[in-house]
Structure formats: structure tokens, C-alpha cells
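Dropping the structures in below, format is C-alpha cells.
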Structure P
């Protein structure tokens, strides 16, 4: 894997916990006394628009939670959403070491809504890890759509085999591999250094 010069990282499930996923939505429903199935149905209707930057946080919350009067505020609900994010410290340390080593262009390739994406970048120091963010809210492209990967390769001027894509979801890995990217399915962020070492990339 000596030809690799670009590392394309998923964020949720690798460097950080997943953001606003089905587990977080279920937790929010329990915390605020919502109908979990209804929240999930409403989320699925608008998820694509939310994650590709065509719907802002307020419109999303109006569509999914505040379509009727609630005993809590949008601010309280959003604070709970943000609080679900935590850093996977071992994986973060590996990524930071690779950034500091200067050998690779470090790029985030993640599906995320704009406000949550920017909260996570700011709160968890992701600007110290990644040179560039190909977040779906900025590019309008979501994994596993092949165009999400092609866009990142085009803007970094890399051939597919010059990139290693890291993700925890098999469907995203399969899409990247079909385009010729080298891939690493991250099954345990705590053992990321070992996984990278097996494919010839040493951190530290």
C-alpha cells in the first residue's frame, strides 16, 4: 500500500461516535417522551435533505419533533442531540498522529447535517486532524453514492488506488471498493492502529 497518499475517513463510528443515528434518536424519544416510531418515520422523510444541506436544523426539528406543541424547547432537544457525540480517543490519537506525520492528506468523508457537523468539528478538535472536510452537508453527496467518492478524489487530484477509505459500514466500504479505492473496514476503533499496520500504514 505504498502508493497511498490520501486517507479518506468516515467520522461517526471511527474517530467519533455516530452522531444522530437510530440509537441516538431512540434515546431522544425515551428522554423526551416521544413516539419513537413516529420520530423515525418523520426523520426518514427528511434525512436526505437534512444531510445534504438543503434543510437547516430549525426546519428539521419542525418536521420531526415540533410539528405540535411540546413541553420542552428546540434548544433543549438540540442540546441532547449534541450530547450524544463522544470522541473515540484511541482512533483519534491514531488519526492525529498520521496528520502530524505529514505523509498523508487527511480528509473526512462523512454523512452529516451542517449544524451537527460543525459542532463536532469544533468540539472535538477535528481541524487538528483533517486537512479538508468532504461532509455531505457541504458537497450535497452522500455515501454510498459513488459520486461522493469521485468528488473527493477529483478535488484532491488522486487516482482511486492512491486513496485508502476507512469506514465502519460495509455498504460504504463496498461502494468505495467498487470504484477502485483501497479500503479498511473499521470494526473496532480501539484497535485501529493494528488494523492500519496490517495494511502497511504505521501511525506514530
Structure Q
């Protein structure tokens, strides 16, 4: 979602900035693929074209809107990497989507950006994502459950936390059948569901 070309700095007003920011977010998966398969970038990463192509596809498909069933379960063998066999591309895409969705806690929020961009006033749609994340203490695996731990201090924060946990549940359900496909993957990843765990806080 980075503005590599510096377009945000050239916006003439806040409305144009908001529109461009939304466009960057809405298209970040496709932009990620385009970035990875660009020769000047993949050469810098020391990727060969076949590796760049497959990483690009995995990046493009990490968002919930992309139907992972469109991907082959395995891809390859890749030219130059035949000895490694086929790549489990659908499983990797599912794991990236789940890992991305699990990045919910306070560690992902850059509080300085909240002040610089005056987010509460100018980007109201971001408030649940930011304020909710600030009271999520962590996301962890406990047995067969993905557990979201949070310490909301009031009803509003509790609403935001539940909103984010529900988003994670939605992403999890979109990849669950793929994670359970032992025949295609060679392994089954046995997560059952996402749970929200509210921690007590000192008032």
C-alpha cells in the first residue's frame, strides 16, 4: 500500500488525497503483484522470473475478494527449480491471507501517523481499525483455535474489537477449506475457529 511514486504529496487538497489513498488500498493486492514481477524489483530481490511470477500471484490473491479456488493447488515445476517439484501455491496464498488477517494488534498502528494525518477527523472509516487494534494485545494459536486477546476499557472499544475479530473470522472461513485439504497440500492445518478473548483491565 506504499505510495512509491509520491503521488499523495502532490495532491491539491484533502479530498484528492483521500480518493488516492482509497485507490491505493483497494488495489494494493494487484499493485503488489505488479511490483514483484517488475524486473527492476525482482532483480533487486535476487529473484528469477519464475519465482517472481509465483510470488506475485500469491500476493495478488491474499485478499478476501480473490477466490482462491481459481488458483491451481500446485504450480510447476518451475523452470530452473525442477528438483524442488511443484509449489503448493494455493496453500501458500491461503497462509499469507490468514497471516495478514492476524496482524490486528497494537503493534501495527503507527500512532504518529494518526496525528500527522489527523485520522479521527479526516479518515473516520479508519477509526475502528486503528482504535480497535490499539486495545488488541495479541493474536495467537491455542490448540486448534486462533485467539484474539483484547483489553477494551469501554463499550465503544469493545465494539471495535468485535468488528476486527469478525473480519478475521471472515478471512479465516475463506481459507479454512484449503487449509483442511490434506490431499492437495500433503498436510492438514487443523484450525477450527477464531475466538475473541476479552481480558480484564484495571479501571
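Since every read-out is calculated from the coordinates, none of them should be taken as a lab result. On a predicted model such as this, the values are computed, not experimentally measured, just so you know. Cβ atoms are built from the backbone, for glycine too; each structure is taken alone.
One of P, Q was used to compute P(r) over Cα pairs in 10 Å bins from 0, in percent, and the result was 9, 35, 33, 17, 6, 0. Which label is that?
Clearly, the read-out refers to P.
With relative contact order in percent (Cα under 8 Å, 6 or more apart) coming out at 30, pick the structure among P, Q it was computed from.
P
Determine which structure produced the value 1.5 for distance in nm of label points 7 Å out along Cα→Cβ at positions 3 and 163, calculated from the coordinates; the candidates are P, Q.
For distance in nm of label points 7 Å out along Cα→Cβ at positions 3 and 163, the value 1.5 is produced by structure P.
Between structures P, Q, where is mean projected area of the Cα convex hull in nm², for residues 59-130 alone highest?
When mean projected area of the Cα convex hull in nm², for residues 59-130 alone is calculated for P, Q, structure Q comes out on top.
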